[in-house]
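Nothing in this text is a laboratory measurement; each read-out follows from the coordinates by a stated rule. For clarity, every value in this text was computed on a predicted model and none was experimentally measured. Cβ atoms are built from the backbone, for glycine too; each structure is taken alone.
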Structure P
Amino acid sequence: MSQSRRFAVRAAREINKDTFIQEWPEAGLVMLGAPADPRPSLRIENGEIIEMDGKLRDQFDMIDTFVARHSIRLDVAEEAMATDSLQLARMLVDIHVPRADVIRRMNGLTAAKLVEVVSHLNVVEMMMALQKMRVRRTPANQAHVTNRKDSPALLAADAAEAAFRGFAEIETTVGVARYAPWNALAVLVGSQTGRSGVLTQCAVEEAMSLQLAMKGLTTYAETLSVYGTDPAFIDGDDTPWSKGFLASAYASRGVKIRFTSGTGSEALMAHANGHSMLYLEALCLLMTKGAGSQGVQNGSISCIALPESLPGGVAGVAAENLLAAMLDLEVATGNDAMASHSDIRKSAKLMLQFLPGSDFIFSGYSSIPKQDNMFGGGNLDADDLDDYLVLQRDMKVDGGLRPVREEETLAVRRRAAEALAVVFEAFGFPPITRAEIDRAVAGYASSDMPDRDMAADLAAAERFLTGPETVLGAVRALAKNGFPDIARNILEIERQRVIGDYLQPAAIFTRDFDVLSGVTDANDYRGPGTGYRLTGPRWDEICDIPQAYDPQLPQTPVSGITLELEECGETIVGSGPEVVIAVGPAFGTRLQQTVNDLPLASVLGQLLAGIAEEGVPARLIKIYRTSDLGQISFEGSRLSGSGIAIGIQSKGTTVIHRRGLLPLNNLELFSQASQLSLEHYHRIGRNAAGYALGRPVEPLLVPVDNMARLKYIVKTTILHRHETECVESGRPPELLRIKPRSRV
């Protein structure tokens with residue numbers, strides 16, 4: 001039990017729900033620099049590697065053998081290995097060294113040498129290097145679309161929305177394995193409804209994944225996991241050669257392929273062999289390269305909480321992403337699995353890929369609610385989409401997404417669900433009902449969806465998987481039943497598989513099915529003014545978030561209560577115990593409500609009522625020469641018979657002033673207008689009257705909101721701008737009266 005309440009409160013913070021451990025190198029629980037990690041070395045004789053990272057060829061295990069034979073470019077290896085690692089690290093961030101020159105050298109390095117190079121970089125330098133080394137010039141993003149009920153209508157609607165929001169790839173998976181063909185079909189139809197050219201996959205067992213691709217239901221896969229030690233690979237019942245063969249099988253059918261690796265997986269399987277996480281990941285990436293894969297999803301992926309428990313874990317994850325880019329691999333940089341209980345920590349981790357950009361910033365942004373994420377929860381999810389869009393706008397960063405409006409998004413969701421219903425009917429599947437479509441369009445999560453007959457659904461899905469039907473049946477059904485555009489998009493996806501251009505590194509499609517890849521959209525970053533720059537229509541699109549309003553538009557009264565004042569001529573110095581209410585130049589004319597939307601008519605009514613309650617007369621005057629509250633109240637006190645005045649700006653900021661005090665001195669100041677209620681204004685009127693009568697007055701204390709500046713500073717700025725625009729510097733104060741029809 002903590003003896004300090006401050007420590008006790010901090011102990012309950014979200015960050016302290018995360019797990020943190022000290023390093024344990026023998027178990028592989030160290031990010032970098034385990035005692036068992038080898039020193040870099042390489043010897044080549046007769047065109048073959050005979051020594052690598054301290055091991056002779058007869059000591060090579062399965063992974064060493066594969067890497068030595070397939071992953072290191074022997075024509076540059078001796079030159080690259082002889083180059084000082086610090087010099088190579090500096091080349092990564094040197095804007096005068098072209099990316100191609102760096103790649104050439106990096107492809108001649110062993111795993112230990114690669115790790116030694118990145119060990120010289122701090123996290124900011126890693127971000128600089130990733131910006132330069134990523135394969136594709138234009139950043140992009142991938143979404144997760146799943147749900148707990150495997151509801152097909154909801155999957156189609158969610159995929160359509162994800163595509164509409166700008167995701168270039170969409171990945172789904174299943175709660176029940178036999179649902180795979182339906183889920184793949186639903187996401188394919190939905191994606192091509194939201195935006196043409198979006199690539200899709202269904203993450204299931206590899207043989208079934210390939211079968212789905214053969215049916216034409218998927219266009220990429222990233223379920224091929226590789227590990228950095230032999231025992232971990234053997235536990236996975238696989239070898240680097242079998243992974244390479246499977247990658248070739250996918251590619252031969254026009255399916256894009258990424259491998260999956262990530263720091264911590266070997267330690268999680270208790271097969272780290274005493275090596276550091278980053279060294280083992282370097283081996284994984286060399287195998288990925290040697291097997292001919294386009295790229296990798298890495299960034300610890302589902303193991304993320306393990307490296308994050310260690311010192312330097314988040315930096316190590318950034319390093320593994322960079323290692324992939326250094327080897328010219330397309331990289332989907334993680335950020336998919338839940339990384340922390342702390343929103344601060346999750347966001348900080350994301351910035352290491354978000355700011356420099358990557359081929360896919362997320363290897364699966366959870367574009368559905370957290371409760372429906374069948375991948376184990378997302379680092380960010382559907383509830384965070386507005387935050388993400390604002391981050392893009394704040395930092396002028398292209399995170400791959402675009403703002404959308406509710407009405408058009410609902411229309412896209414409905415069209416996708418209805419299109420899938422047509423396909424289900426054509427295939428003789430159990431029907432998707434109107435109730436399912438309606439709930440898929442407007443509901444929040446699968447908990448809002450009606451239950452389906454699971455046994456009938458599974459039987460139909462299995463018939464489809466084992467039968468002769470392919471995606472072409474869906475294309476025909478869509479074309480005949482009012483969805484020719486979706487049919488064309490799906491057919492074009494299948495045509496592009498035959499062409500094969502999108503098997504280029506880091507390939508994605510534009511809306512027009514143009515291929516953006518490491519070949520057609522190569523990263524050409526060479527420092528300031530080069531590389532991908534967020535300008536023009538894309539920047540305008542990112543800026544146009546729905547919640548941003550035009551500050552130049554006139555104020556619209558929330559309550560409908562308006563104040564009408566008329567001028568009665570120049571004011572004179574009064575006599576007797578009166579209170580003058582001095583208002584700003586826009587009060588009751590251009591502006592009609594305070595910063596917290598109180599009608600100025602009601603505010604003025606409460607001030608007058610409070611003064612009258614004490615039996616004191618009041619005069620209302622408008623100050624034209626200034627919008628400064630101190631000067632407004634100073635002018636009012638000079639004209640008041642008692643010397644007491646209430647100064648009030650149109651945004652609601654108020655002060656009680658007395659003649660003889662300097663403009664910035666006062667009796668009572670109510671600076672947080674956002675915290676003032678009508679009851680407060682009534683009390684301000686009473687207090688001013690008390691001062692006018694010479695009575696003892698207890699100052700009014702107003703609640704303080706530490707978030708007020710954050711919430712109201714923009715609105716305050718705009719309102720004060722309107723007030724200042726109404727200033728007439730040479731005009732004397734005017735006596736005012738309230739027109740009878742004003743509601744005060």
Structure Q
Amino acid sequence: MSATSLKQRFPLDHLSGDVWGGLAAMLVALPSAIAFGVAIYSPLGGSLSAQGALAGILGATALGLVAPVFGGRPRLITAPCAPAAAVLSALAIGFAQQGLPAATALLLLALIGLLAGGIQIGLGLAGIGRLIRFIPFPVVSGYLSGVGLIIIGSQIPKFLGAPNGTRLLDAVATPAGWNWHSLLIGAVVLATMLLTPRVTRAVPAAIVALLAGAAGYLGLAQLDPALMTTDHNPLLVGTLVSAEGSLTDNLSQHWLALSGLGLGAVTGVIVPALTLAVLLSIDTLKTCLVIDTLTNSQHDSNRELLGQGLGNIASALVGGIPGSGTMGPSAINISSGGATRLSGLMAGVFSLATFLLLAPLIAWIPVAALAAIMIVVGFRMIDQHSLAFFFTRSTRLDFVVILAVILVALFGDLIAASGVGVALAMLLFIREQTRSSVVRTRIEGQEIFTRRAHSPQDLELLEQEGNETVVFELQGSLFFGTASQLHAALDPETGNRKYVILSMRRVQSLDVTATHVLEQIKSQLEEHDAYLVFCDIPKGLPSGLKMKRFLKETGIVRPTEKALAFRQLDDALEWIAMREVANCPIGEICPATIDLRAMPALKDCSEEALAALAAAVELRTVKAGKRVFKVGHTGKELFLIRSGLVKITLPIHKKDNYHLATSGPGEIVGGMSFIEGSGHSADAVAMTDTEVYALSHESFDALAAGHPGLALALAKYMALTLSARLHAAIRELEALRG
């Protein structure tokens with residue numbers, strides 16, 4: 001990495017905050033790391049507790065130094081974590097029960113951490129990191145609660161001072177095996193962990209609790225001098241580096257032993273390594289999502305997995321335990337001023353410094369104190385808020401998912417628990433989809449045809465024909481789970497409707513089962529010489545499916561059959577209206593022609609006034625598809641339709657528009673802008689070859705001066721037209737709202 005790149009990733013603009021944030025995060029993370037290490041190593045033998053504490057410190061150091069350099073999440077603190085402790089301590093217990101030598105078991109644990117890091121790198125390169133956003137909350141809640149309960153169960157025997165390797169039930173059932181020194185120290189640490197946050201948050205509770213535990217132990221040692229030794233003392237962590245060699249020598253031997261492991265060892269631990277990699281990745285990315293919320297920022301999930309994988313590989317190579325991005329230390333880092341990746345790096349530096357300077361003191365940490373800290377950590381991991389889900393009917397099944405994940409985690413393993421949770425969450429999702437209605441609104445034809453009438457006679461006809469038309473606005477997912485509901489909604493319409501219109505605008509997904517139902521509905525309509533009409537078909541669904549192409553490929557929409565597709569609902573309704581009003585074959589229109597004398601607006605005007613109007617207007621011909629007037633243009637003319645049909649539309653978004661009205665022979669368009677003297681607020685497009693009489697504002701003013709009755713008749717008709725359109729729009733809105 002070049003100096004320029006290094007400076008960009010670790011800017012010094014917030015050096016003070018990053019240093020203090022890293023120090024505070026280390027003070028929180030390091031005691032837990034030591035506790036996690038002891039929890040993992042102690043089942044293999046009482047003398048290995050010290051080596052477990054060392055593994056925790058080395059893990060915190062390696063993860064802190066490597067993960068921030070290659071990761072992508074500023075302010076994230078990477079350290080040994082509870083999921084790693086839960087998985088590896090369970091494996092260590094299994095190795096001990098199998099009778100494996102401690103040295104072999106430790107190498108296998110290191111190999112699992114090494115492979116888990118490599119798997120995390122693979123997950124990051126494959127782009128799996130973004131899938132964390134799709135893990136349901138009940139699964140995460142159950143997983144965290146399960147891990148918390150596993151940690152509590154594994155630490156209670158140590159809290160009680162039971163002999164090493166004693167199981168939870170055996171330890172609880174045999175009080176004779178309890179050690180009162182451990183109980184007293186554990187109780188002191190437990191009380192300190194719970195009470196310290198109430199007194200002060202300036203100093204991490206874990207640090208105060210460790211000091212209280214160490215002080216309590218030294219107080220007991222004054223009464224019993226036999227306690228004043230760290231050698232072979234089951235109550236203490238013990239000396240971190242053995243007398244057989246230096247730390248460097250031990251690391252060299254560790255590397256040689258790892259390199260000597262064969263393919264058989266790798267294949268034997270690949271499943272637990274995969275389990276660990278998945279859990280560490282979930283824990284890290286879950287923490288990243290929380291930090292995103294706290295800091296209003298975004299992280300690169302895949303890059304973070306690369307950094308975490310490299311950090312865990314480094315930890316395994318130096319004899320440390322694996323870890324992940326942790327919430328507690330990261331939150332402390334943020335609140336203490338940490339702002340960049342440098343704060344995470346500083347946490348690793350301070351962990352190394354603590355080991356080098358305070359290693360002799362760490363040997364005097366009581367095991368019961370670490371157990372008490374981990375019990376509190378495990379208890380805080382339990383999502384107690386989710387327990388309330390049981391008492392609410394709408395969330396009771398979510399509680400079942402959480403409970404199932406917890407039970408599988410306790411009596412099976414964590415990766416199986418996650419799989420069971422995701423499977424149950426998928427079933428819940430399907431259940432919710434099937435319970436929601438696929439029909440958003442159902443509108444009778446006469447409720448929506450009003451503003452498309454071309455004359456009072458047409459209106460009467462359309463109101464009669466509207467009984468043969470029904471519009472369904474569909475919504476949600478049309479798939480095998482909702483297919484029966486879709487059929488139940490459409491089937492009653494097939495025997496007494498001529499047009500069944502399906503608006504697909506709000507449909508999110510469509511599968512073959514749903515299209516089979518639509519095929520059945522289409523066949524039933526064809527038997528009654530009726531039509532299935534689609535409109536508002538989305539160009540692309542969230543799944544990437546091209547719905548219109550899919551409908552054609554499945555045989556539902558074909559030009560030769562009685563199933564048609566229109567771009568908008570307006571287009572479909574207009575096609576039906578023209579067929580019914582004009583009584584023409586598809587695509588043909590037969591409008592009437594009305595001269596000035598026959599127009600409804602002028603029926604009471606005198607011959608002299610009509611002659612003056614005829615002299616003042618200009619007859620224009622507008623080809624089909626051309627505009628009579630355009631939105632935004634100055635409305636200086638009034639248009640009286642002689643023949644043809646004019647569609648009034650309001651542009652709303654790109655190529656979409658709202659159909660305001662369709663006007664035919666004898667009607668007046670452009671009245672609003674003519675009255676206001678402003679630009680047109682809508683487009684007027686000729687649907688057929690159209691003839692209009694154009695009356696300029698100047699000519700109208702001249703006519704008003706000489707023939708006020710004519711001007712009043714035109715103004716009254718314009719007002720009635722605008723009022724009718726407003727009432728029609730209101731009725732349609734009411735129908736659409738259901």
Structure R
Amino acid sequence: MREWGLSCSLCLLLMAPSGFSGCQQEALSAGPRPSGPNILLVTIDTLRADHAGTAYVEAPVLEGLKRDGVSFDRAMATAPLTLPSHASLLTGQYPPSHGVRHNGVFKLAAESVTLAERMRDAGYATGAVVAASVLERRFGLDQGFDAFDDAIATGTRANSAGYAERNATEVTDLATRWLEDTERPFFLWTHYYDPHANYSAPEPFSELYPDSPYRGEVAYVDHELGRLLAALEAQGRLENTIVVVTSDHGEGLGQHGEGTHSYLIYDSVAHVPLIVSGPGIPSAVRVAQVVSNAGIAPTILGLAGAESLPDADVADLAPLWAEHAVLDPEAWAYSESLAGRLDFGWSAIHGVRGNRLHYVRAPQPELFDTFVDPEEARNLLVDGDSDAMAAHVSRLDSRVALLLEDEEVPVPRAIDAEMRARLESLGYAVPRGSMKETGEDPKDVHVHAAKVHEALGHVMDGDWAEAEALAREALEVIPGSGQAHAVLGQVELARGRPDRALPSIETAVRLYPESVENQVQLGMTRLALRDVEGAVDAFEAGAALDEQHPGVQLGLMWRRALGGRLEDADHHAERARALAPDELQGALSVAAQWESMGEYERSIDAYRALLDTYPEAQDRLHMHLAVLWARFGHDARSAAHRANARVFGNDVDLVTRLAIVYSARGESETAAALLSELAARHPDDPRPRLHLARLRDRTAPPAKSAEPTP
């Protein structure tokens with residue numbers, strides 16, 4: 001029996017209901033039952049190689065897998081980004097080959113052949129549980145999986161920006177449930193996200209590492225991985241299961257001035273753990289040769305006896321752990337980051353990692369001897385034998401050039417605003433379109449990009465002052481950051497100052513001319529300024545970029561206000577609902593748009609139609625109806641709906657809107673009473689008091705002029 005550093009009694013814990021739907025749990029793969037072992041692929045997001053069971057972190061499960069299997073001392077990720085690196089993991093290809101170069105705005109092509117497709121063809125049941133929005137099925141990694149659980153919205157742990165991510169406990173529960181319902185030999189990919197920022201490990205792991213929450217997260221995932229293995233052992237399947245554990249990338253943790261990851265490709269973010277353990281795998285073997293995580297898919301297929309991938313860039317790694325294996329002194333692994341180029345217009349960076357030398361191809365190229373300089377602090381191209389170094393660079397640079405020889409210019413695709421918010425809340429910068437390139441070296445400016453990311457988090461939290469301060473700090477160094485200008489526009493619009501928002505968002509549109517999101521924000525800003533014609537122009541410009549964007553279709557409803565046909569507005573409303581990633585949110589957005597256009601009867605019909613369909617949203621719907629019926633003077637109906645709204649009956653935004661309706665009707669005393677009640681219920685929220693003060697200023701009698709002196 002293998003040792004996991006965890007009692008198998010944990011397998012008796014009750015498991016949460018699975019997120020897999022219908023009959024997906026049991027694979028429907030055609031063909032004969034495979035004779036190869038089960039395969040469990042575990043990716044622990046953002047796990048540095050030097051924290052995978054070392055002096056830094058107590059990780060008994062990972063250490064046990066190393067003792068019982070093979071560990072690679074120099075495994076390298078193809079990119080310091082979750083989606084591109086996982087695409088390499090599942091296709092055996094480097095990013096220039098599979099075409100996924102950044103998070104959120106690229107999708108693995110349907111023509112790509114994946115590890116899961118080959119395993120399914122071999123007769124395996126194929127399942128996946130992913131823990132963060134960045135890997136949702138819309139990005140193409142679900143190819144070949146009979147069951148792909150990406151229902152991230154059901155997560156119970158939210159980061160500081162308010163969007164949910166699954167914690168390791170839920171991932172383990174879902175994976176275990178799928179295994180219980182799957183009788184065939186299986187290939188299961190389990191993705192843990194917890195070591196990714198923001199770090200918030202549960203007790204007792206947070207207490208074990210009070211000064212390093214990142215390490216607490218790693219220890220927590222190690223525990224949950226042990227629970228998954230214990231469940232497999234309780235099912236009697238562990239002894240016939242090969243376990244492969246790796247990561248998509250590491251974490252800067254302050255090295256090279258990088259707190260997290262994305263823009264640089266030093267070993268701190270490129271060096272990842274890779275452990276293979278199970279039947280037929282030798283024990284306590286360490287492979288010194290540098291390898292790429294793109295070699296994982298070919299290796300798994302070889303172990304399972306499945307058909308190989310047709311266009312893999314990296315070969316099966318299994319020969320490297322064979323007895324008397326000869327290691328290749330010329331071995332190398334490729335990595336890249338196009339994030340700086342796509343986010344800010346900086347230069348792309350590419351790297352070649354050998355067993356000893358690490359070459360970073362950038363405007364200021366770098367070469368490191370990792371044997372004597374593991375921190376990669378001394379650039380041999382600046383401080384070394386120039387002739388000898390030039391020869392090394394020429395050889396390594398030719399390898400990069402060969403990989404990029406047939407590269408097409410990567411073009412990000414547009415994504416909807418909801419997905420952008422979800423990804424940005426997880427700490428990712430997401431390109432808003434093609435950037436004007438500045439050619440700056442990422443290592444010279446990446447620190448300032450972190451301010452933009454942090455500002456986005458404050459936008460999500462409604463902390464406008466901090467978001468503005470950070471965006472302005474970033475713009476002092478990177479004035480060409482369209483994201484920072486867009487943040488300023490969002491902040492001013494949220495503050496109710498569209499006149500101040502307009503210059504910022506117009507600058508963002510100029511810097512990102514192909515960003516549909518910026519065009520939508522420009523349209524919303526012009527609407528707030530009552531420039532309906534200008535707003536429609538912006539929405540039409542957005543439609544020319546991507547008609548499938550729900551915000552564009554919502555905006556095009558405003559053609560009705562310029563004399564357009566009601567039937568056309570209905571058409572755009574239906575398209576907006578159909579394109580929205582969430583049905584309820586899409587329907588609410590359409591109803592709200594009718595209301596803002598002054599089509600109140602249509603808005604009432606839209607909200608009422610949702611009452612029976614979405615019982616979970618009834619409180620909110622009743623409050624919307626309370627506001628609308630007040631517009632028509634039906635105060636009794638309005639009051640009844642507000643009573644049914646329960647907690648939403650005291651929602652700051654909706655009750656403020658109700659007060660504005662009464663103020664517009666000339667009933668300032670009723671409006672003041674609503675705002676006073678709201679201020680008493682929400683003493684820490686300044687908005688009710690601000691609106692009350694404005695109301696009193698508008699309704700105060702004019703001061704009497706002094707009597708003229710005779």
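Which one of P, Q, R has percent of Cα pairs over 46 Å apart, as calculated from the coordinates, equal to 27? Write out the running numbers ahead of the final one.
Numbers: P: 40; Q: 47; R: 27.
It traces back to R.
Given 11.6 as the derived value for mean count of other Cβ atoms within 10 Å over residues 173-180, which of the supplied structures P, Q, R does it correspond to? Don't jump to the answer; show the numbers that get you there.
Values: P: 18.5; Q: 11.6; R: 23.2.
So the calculation was done on Q.
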